[in-house]
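Right after this note come the structures.
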Structure 1
């Protein structure tokens with residue numbers, strides 16, 4: 001049983017890291033290349049938009065289950081603007097890509113937190 005949790009946790013961690021990097025890359029490409037704001041420094045916009053998400057980099061790298069659960073709460077701050085972007089015809093595609101990445105990241109991070117915690121609990125009982 002513990003081995004099942006370990007395999008599920010590894011898969012969800014792989015998906016979490018991939019979506020995390022993909023979301024940060026999307027923010028950078030969106031504001032630096034695809035749709036830069038005129039008369040503004042695009043790097044400031046990218047850093048401002050990514051700052052809270054970048055604060056979770058140590059958590060994502062270390063694989064802390066509790067930190068992944070907190071990441072899920074923070075992702076709601078990014079989900080709302082992504083949905084609003086998906087409702088605007090000019091940014092529909094980018095908004096939908098952002099929504100998919102955020103929902104996938106949310107789900108995989110939450111499942112990683114659950115399965116890794118259960119795996120750790122099984123190891124402590126044995």
Structure 2
């Protein structure tokens with residue numbers, strides 16, 4: 001996976017689908033998709049300045065389409081809310097060549113302890129807090 005863009009609360013990434021990402025039906029394995037929702041959602045939280053991104057409390061994936069060996073998967077993730085207790089993220093995955101939707105995911109993380117990490121670089125209005 002390669003991160004192609006990262007801004008405050010949003011990341012974009014892409015990944016070449018290879019044979020080891022496939023299930024026995026020769027399409028992208030659902031477990032790979034779920035793992036990417038986890039990773040991309042966490043990176044969206046990290047893009048808000050969080051060094052530690054919390055622990056998963058809920059992960060949901062809607063498998064809408066499929067991808068095959070050689071396809072390039074585009075992923076866009078957003079931290080829609082970083083609260084005191086929970087962070088909520090969304091992730092969409094598309095086929096780069098045809099734009100077809102592959103999956104949509106939501107990832108919720110418990111962040112109370114993560115907020116205490118001294119390596120956090122949370123910013124408000126451009127200033128580190």
Structure 3
């Protein structure tokens with residue numbers, strides 16, 4: 001079964017969620033970028049970018065385990081949102097330091113913006129279930 005509609009975010013298997021799939025691709029892109037960072041950044045900025053970007057799909061998957069507990073689900077989705085904002089800041093700093101080019105920054109930042117919209121939509125939908 002394939003779910004491509006964000007309204008179907010409550011699923012048994014988090015891997016069918018479009019937002020999870022796209023956040024995994026963003027994470028893979030960040031890991032590929034950081035491999036090219038200067039050696040002195042491998043355990044500093046590079047590691048930070050890897051941790052913040054990987055936290056997004058990790059929190060989305062964890063939120064899926066709390067479908068019966070909307071407040072907990074919102075907490076994990078909010079954590080994913082915070083990690084995504086951190087990843088955007090990582091991208092901006094990487095651009096300013098000359099570790100990535102403007103085209104790469106623009107592409108990944110736009111994808112981050114779209115993921116933010118998706119996560120906010122998910123959070124609003126879960127909040128609407130809390131009476």
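Any read-out appearing in this document is the output of simple, stated calculations on the displayed coordinates, not a laboratory observation. Model, not experiment: these values are computed from the prediction. Cβ atoms are built from the backbone, for glycine too; each structure is taken alone.
With distance in nm of label points 7 Å out along Cα→Cβ at positions 63 and 95 computed per structure, which member of 1, 2, 3 shows the largest figure? Comparing 1, 2, 3, the top value of distance in nm of label points 7 Å out along Cα→Cβ at positions 63 and 95 belongs to 1. As an exercise: helix-only ellipticity at 222 nm (-39500 (n - 2.57) for each DSSP H run of 4 or more, over all residues; to 500), calculated from one structure in 1, 2, 3, equals -4500. Which structure is it? It must be structure 2, since only it matches.
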